[in-house]
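See the structures that follow.
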Structure P
Amino acid sequence: MGNFKSYSAEFIATFTLIFIGAGSVLVNGLTNGALGLVGIALAHGLAIMTMVYAFGHVSGAHINPAVTIAMWATKRMSTINSLAYVISQLLGAAVGALLLLLIFTPVNSHLGATEIAPGFGFWNAVALEAVLTFLLVTVIFGTAVDKRAPVGFYGLAIGLTITLDILIGGPFTGASMNPARSFGPALISNFWEMQLVHWIGPIIGGLIAAFVYDKIVKQ
């Protein structure tokens, strides 16, 4: 039952990220830029912050396969539990995107999918996503995983990191930092262009951050 609660928390939290985060991109497009980059960044950051505080004590509130893989690689989770987390996150993302489709029924929209800017190369995009995710996972390990961190501030720190990352990376890669964030809208809108960027970059960045924190910073 404990594991089922964790998987349910990951599903709901990732659903929320897509419905609010990807939804903000969708709404921005449908309203001729009413939200802007700052509004979109805040929507993602606030969605993550609230879900971290809501479910951090239940599942750890990974809300992100790259985070789960980082936890698995540093032996904080079993392989089976990690796979179940990732599946829960991807399902939550897909359902969130499906609900956006049903509510907004947008025309010629990718449901807030993370898109690569024209002319921005594949490996440039991978590198940017890796750096952005490195910063995110470093903050997660430093504020939520490390028991020496001040109590109660991890949700705010993680949400603000998401916001900052989107402000700099959003115009170029969508600043996904999260394979589930990219997967849900891509699946429901059948938009797969450069989807691998949003898997390769975040996973590499997350793994580097996890090992650097564990082996160097934490020592």
Structure Q
Amino acid sequence: MNRVRVRQHVNPLAIKYQTPVNPINWEKIYLDANQPLLLDIGCARGKFLMEMAQLQSNWNFLGLEIREPLVEAANQIREQLGLTNLHYVFCNANNSLKPLLSCLPKDIIRRVTIQFPDPWFKNRHGKRRVVQPQLVAELADYLPLGGTVFLQSDVKFVALEMCERFQENSAFERQNERWLAENPLPVPTERELFTLEKNEPVYRAVFTRVRSAP
């Protein structure tokens, strides 16, 4: 994929990112909108989804990313590859999940991935991190029973905080109390490969929706 130079950090609380996206007619996006869907929140350049979409043609894939140039570049490559089960949307996931997901067929979202989100290291920037209680609650509304959320980060406190957010919501249950040694998905992200090449740890966890949202 061609590299697009963009800012590494984007403040999701900035005014320009406070307008939710408009609903999308998914029948015009996917060749078969009724296939199970994997939602990747914070998809960056989209390479992970690009590989997944080619590997699993019987699934649809949706990537959300707040950096617009990355989304534009990823969708161009998707079109060049002729992938009809993949789409990227420029948006702020913390205010755009409802308009995006409410238009999808019921119970179609089976998997959600949040991988290596911007850590926003300073405590005063905690509200800028993507995994907030409201986002978890909205995922509980749209994931069917048995649907999973895969979390991973190379920053331990971020991984712990993401897990705490999901553990605070009674709709979710962690599959294993220990960090997962291996990625359960067949495709690693670029950040994951970079981290592992440095022999640094990756903190992974999977949550399953086990009961109705509170």
Structure R
Amino acid sequence: MIQKWISSILAGGFIAMGAMVYLSVPNALVGSLLFATGIFLVLNLHNMLFTRVCPLMVYVHQYNWGDMGIAWIGNGIGAFLAAWAVSLTRLGNTLGEAVADISETKLGDSPLSLFVLGIFCAFFVSFAVLVGAKQKQGSFGQIFYVWLFITAFVFCGFEHIVADMFYISCYALNYGVQVFDVAKVLVCVTAGNIAGGLFIAWAVRELDKNREQTLGVR
């Protein structure tokens, strides 16, 4: 059990590190490309990132709903600790304006928008997890597909719950937040990430089964 908590907290920290890189780069496209560094840490170290646990729970039954809860809480702890640590450094001021712009957009968004953008994000992340898992670790194929899908969701501004935990934690430490607005983001984005992740995992699994049956008949 303790290993799962450690894995989850580290995953939240890794995503926060990717978000720090994204915030540090003036160009949105380049920042989106570099955000993937956090995802690569998670995937290659097999950490329990919420949006990784979700599709794998359905696709290979590697996790269960209890693991989903551990991942969500652990990721949140890791993201908050990273935000707190950044606030103690000069980067806190450097990243402050970018964090404010991003966080205010999220906190002011509607529940439906957050939910739908969470689904879109989960589509890309789930494909990155499932396709990346089929490739040899460290191979060009794994790197290319993961980088492509992650860059796409970040550049489009889709909602990833763990990245949002980091952004909002940074914002809250500097400016303060309304509890209702934070709860809205957490609930709606989490629901969207779950819905998208479960659907993609189920769809890919069914397509794989059909492909295997077709090849078996031949």
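Quick rundown of the values:
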{"item": "With helix-only ellipticity at 222 nm (-39500 (n - 2.57) for each DSSP H run of 4 or more, over all residues; to 500) derived as -22500, matching label from P, Q, R", "result": "P"}
{"item": "Of the structures P, Q, R, the one that 1.5 was derived from, the read-out being distance in nm of label points 7 Å out along Cα→Cβ at positions 37 and 181", "result": "P"}
{"item": "At a computed 23, 21, 19 (semi-axes √(5λ) of the Cα gyration tensor in Å), which of P, Q, R", "result": "Q"}
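Laboratory data are not the source of any read-out in this text; all were calculated from the coordinates shown. Because the structure is a prediction, the values reported are computed rather than measured. Cβ atoms are built from the backbone, for glycine too; each structure is taken alone.
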